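The data blocks that follow each hold one structure.
Please treat every number below as a calculation from the coordinates, not as lab data. What you are looking at is a predicted structure, and each value in this text was computed from that prediction instead of being measured. Cβ atoms are built from the backbone, for glycine too; each structure is taken alone.
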Structure P
Amino acid sequence: MRLHIAFFPRLTFVLPAAFLLVFATIPALAQEPAPRYPEGIKHVIVVGCDGMSPNGIRMASSPVMHRLIAGGAVKWNVRTVYPSVSSPNWASMIMGAGVEQHGIIDNDWERGEYSLPSIVRGQEGIFPTIFGQVRKNYPHAEIGAAYQWEGFGRLFEKSAVNFDKNFPNEDETTKGFIGYIEQKKPLFGFMHLDLVDDAGHEFGHGSAEYYQAVHKADSLIGEVLTGIKKAGIEESTLFIVTADHGGIGYGHGGATIEEMEIATIYYGKGVKKGYKIKQPVVTFDLAATIAFALKIVPPYVWTGRPVKSAFQGFSEPANQYIGKELIPSPEILPGRHLYQQAGGLYVNKTATVSINTIADNAVTRYTVDGSEPDSTSPVYTTPFSVDHTTVVRAVSFDKTGNASPLSVAYYRLVDSAKGNGLHVKFYRGHDWKYLPLFNALTPVNEWTSYEFAIDRSQILSLLGTGDPTFGAVFSGWLQVDRDGDYTFYNSSDDGSKLYVDDKLVVNNDGDHGVIERSGSVHLSPGKHPIKVEFYNGFGGFWLDAYYKGPGVFKQLIPADKLFLENK
């Protein structure tokens, strides 16, 4: 078979100019625009203050931080990751992702000792951090970390830093960090201070000593700023002040606003002045923001996003969903203090309710029956009195319809002549991780209490300087007025259990920070035996007991419903 190949004359096509233009623009359409970054930032210095809450900055004498806020950008309500303890949050801040990704779920985490492995492993077998990313992108850069809490040092790649030092106290940490800045002028430097968290645990969040610690941290931040100026890098430095978590009472670890909100301040090169950041921010956005400032493309595995709106020339995200903005909550007085809920216990006397509106250009509406206030509830104008157990709830509303989180105060009024109260037995312990079998132990002290509550000063006087492990058993009778299902709640640090009619209703046992757990039971009218077992392993301690039921909004179990005897 032969193949016959035919040759045709060359054909010439003339295409319209518009058609050619479309083809010419296809490559341009396929290209993404080049990323845009802040200009002129040659140094990023971060100061992290463990346990420093937004309220701590507002209430303490902190002129340096307020000057930074006035001359920079601030986000007052940065959300932390859960649990609200140090290791998960410092890790999230420098790793650009949450606990689900990096696997550091608690303070017991160690390299090679963990229950949840990170979804990827970078240098040294840990989730990639901003320290490692700066080193990867700037191989010859000066990078350093100075930290008061030794545990911070296990969270980043040691091979990524030139300077890595743990100091014994806040003064030595600051001095060492300033010396490093002045001598080496690092591209990226991170300083961790622990004094505020220490004060929160020892004296309580919101105590005079806590605010004094914030004041001291503020002065140390001022010293770092002076060091940056002496180093001659002030005009090209992005300076960030932040924290890992807040606190409530003598501890943290729970899921309350007080524990899970911090403030972050941006100041210096490229930062807007006097700006309040609107976009929602989470702690793991810090690493992404540092990367953004240093023109680093973050690793895909990071979930954090840069807070671009803090910088000049960048607006708030166009597609962000803010919905209704949360404005500051009103303060109901007497306010919450350490372990004491707002309101208070009043024996043989009435109570006066006062409310402070904190939000600008807002009014506060309240209820006295335990229901949640809305736009039709009474507007608070002047203090008023209550002569029986009352739950006051208040919400502030601004002129644009934004509302605050709910504020709640529990006013418990009791007559000492009516037999109210609980029997309390106190036990000494050692190295408890769970509630012991109290029936097998001998109490070392006994007293009566009107409520399921721990008096810290009383406990400390009983413990002295010895082992902080102790237990307490509260027992009495609960008056139930209406038949129905009742839900009980135990909020404790460490473990607790609540029994009604000798049956376990709430199991909140174990070694943990402040956690609330609940359980339900059907109760008939009359008096029912009620008991709470509690223990503290070490550190701060907390105990509250709540209930709700037919016609009863959730509240602290009222003192006037608890009795010493079934009479």
Structure Q
Amino acid sequence: MKARQKPGVVFQPRVHQSLQRGIAKLVGAIRPTLGPISCGVAIDPLNSAETLPEYLDDGGVIARRIIELSNRDEDMGAMLARSMIIRQHERLGDGTATVAVLFEAIFNAGLRYIAAGGNAVMLRRHLECALPVILDALDRMVTPLAGQAALTKMALTLCHDEEMAALLGEIFDLIGEYGRLEIREDYGRGLRREYVEGTYYYTGLMSRALLPDDAVTTLSFDQPAIFVCDFEVDDHRELFPVLQAAHSSGVRALVIVARNLSEKAVSLLVANNRMDTFKVMAVKLPGLNPTERMEALEDLGRLTGATPVLSVTGDRLDTVTANHFGQARRVWADLRTFTIIGGQGDPRRLREHLQKLQAAYRNAPDVDDRKRVQQRIGTLLGGSVTLWIGGFTEPEINARKSRAERAALALRSAVEGGVVPGAGIALLNCGQLLKQRLAQATDADERAACNILIEALGVPARTILRNAGYDPSAVLADVQYEGPDAAFDVLTDRLVNTREAGILDSVQVLKASVRNAISTAGMALTIDSLVHLSRPEIIGKPE
């Protein structure tokens, strides 16, 4: 049985009132998760077979679980906030609770000003004009994050797990901002890490027949030549020029990287492997789509010095010479992975390629694009780490893995961009520059925007203290008396220096939080009507 909700248009003042209620409901579910001492949220299990509610303390995951509010007007406000929070979560992995409380504080204060007769469009303009002032203030506080001890302290503020923090500090001290880190579930009860030397890809041998016998699962060559192409070889005779070029140049071990080989082509390579003077293996070209395959061809060429032979540009296998081959100190492959150790490409060309990729990483607007480019950089740098997450139960393992992923993402951004005082102190300090701007402002809307932001920037620090059970006003009065680097450590119940105590925030996370909160609040304040389309609502069980 279905009942159809009627379409309609909603106007002011109901628009702002409904948006405010919807935002309050969603942010109210996330606010308790801000800070090292915080509460969680219990959500009905997604699987009907489960009886226990899901316990969450991650603002991004909580926002994902809230799909829709029953009131359609309020739902628009909640979904506006939800989209902003998920965007922050996907890009940086941290700052979701901070951006939520900032957004709500700016929006609520803006509504009060508009209700008193202020102009919403001009207020939005001045809020956005004040954004560069805040970002500049944050940039002035930045210090680099380096050294295992500092990285471990930073990791501890992110995951609140000493064992995990120690491992993450050690890992990022080794791999840096672009290194390759994978986080996986483990069957054990604790945490462990595994270091892998070389550049490896999630692709493997073309066929099990290439392995010498059933007992061997890995094929390994020392000092092999490497041939890279994007061909699907159906006729085994197409490989004759490649093998002839290898024989003519005295190659004793050859690695062929191609998109696919037919059974006859694989049989030809197996026959060559029976020779004592020449060995060959065939590996699938990495990549799940044409774009990824072209990127892999370019990276392999730079890494090994090989000249890729491309069917898309009209190249042919019968023109292959020894000049197309690259070199590596060692190559090994099994049915799932392919690893190159000591690629012998031109170091200068490889550095230039890495610099180009790093620039693309910094400028990529899309989350998936940034992640893909970062993985390419980490792969080319060589060496990777796998962090195995164990626990007593599956929910515990999933929760620890989620914390590790969030902490790793935030730690990577901190290593890349630097850190500022944590516990909301950096945002609180930004208010000093805004007070200077306020003193010079003559326009009423600009003064209102400055006052709104000065008040809102103190909300994260106040929320952290309130969640920990303290009176924010009393504590912040002592903190501001101590100086710009002072903070109240709710774990030790004392005033500390943020940099000495390791209470730090990634500047990239904070800048993204401020940017998202101001831009989304400005947009929400200038929404003047809501339009509802007709859509069915299922009542009871579907037939």
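Out of P, Q, which one gives 2.0 for distance in nm of label points 7 Å out along Cα→Cβ at positions 255 and 519 as computed from the coordinates? Write down the numbers at each step before the final one.
Details: P: 2.0; Q: 4.1.
The value was obtained from structure P.
Among P, Q, considering only mean projected area of the Cα convex hull in nm², which has the greatest calculated value?
Going through P, Q one by one, mean projected area of the Cα convex hull in nm² is largest in P.
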Taking relative contact order in percent (Cα under 8 Å, 6 or more apart) for each of P, Q, the highest value is that of structure Q
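Hey, distance in nm of label points 7 Å out along Cα→Cβ at positions 135 and 375 derived from one of P, Q reads 2.9; which structure?
Details: P: 5.6; Q: 2.9.
Traced to structure Q.
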Thinking of P, Q, which structure, once FRET efficiency 1/(1 + (r/R0)^6) of positions 39 and 119 (r between Cβ atoms, R0 = 35 Å, to 0.05) is computed, gives back 0.35?
Q
With FRET efficiency 1/(1 + (r/R0)^6) of positions 383 and 471 (r between Cβ atoms, R0 = 41 Å, to 0.05) derived from the coordinates and found to be 0.25, which of P, Q does the value describe?
Q
When mean projected area of the Cα convex hull in nm², for residues 159-302 alone is calculated for each of the structures P, Q, which structure yields the highest value?
Q
Using helix-only ellipticity at 222 nm (-39500 (n - 2.57) for each DSSP H run of 4 or more, over all residues; to 500) as the calculated read-out, with -6000 as its value, let me know the right label among P, Q.
P
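Given a computed value of 53 for percent of Cα pairs over 20 Å apart, for residues 335-406 alone, which structure among P, Q does it belong to?
Details: P: 31; Q: 53.
Considering all the candidates, the number was obtained from Q.
Quick check on the output: 1, 5, 9, 12, 14, 15, 13, 10, 7, 5, 4, 2, 1, 0 is P(r) over Cα pairs in 5 Å bins from 0, in percent, for residues 151-398 alone, derived from one of P, Q. Which one produced it? The partial results should precede the final answer.
Working: P: 1, 5, 9, 12, 14, 15, 13, 10, 7, 5, 4, 2, 1, 0; Q: 1, 6, 12, 16, 17, 15, 11, 9, 6, 4, 2, 1, 0.
Only one of P, Q returns 1, 5, 9, 12, 14, 15, 13, 10, 7, 5, 4, 2, 1, 0 for P(r) over Cα pairs in 5 Å bins from 0, in percent, for residues 151-398 alone, namely P.
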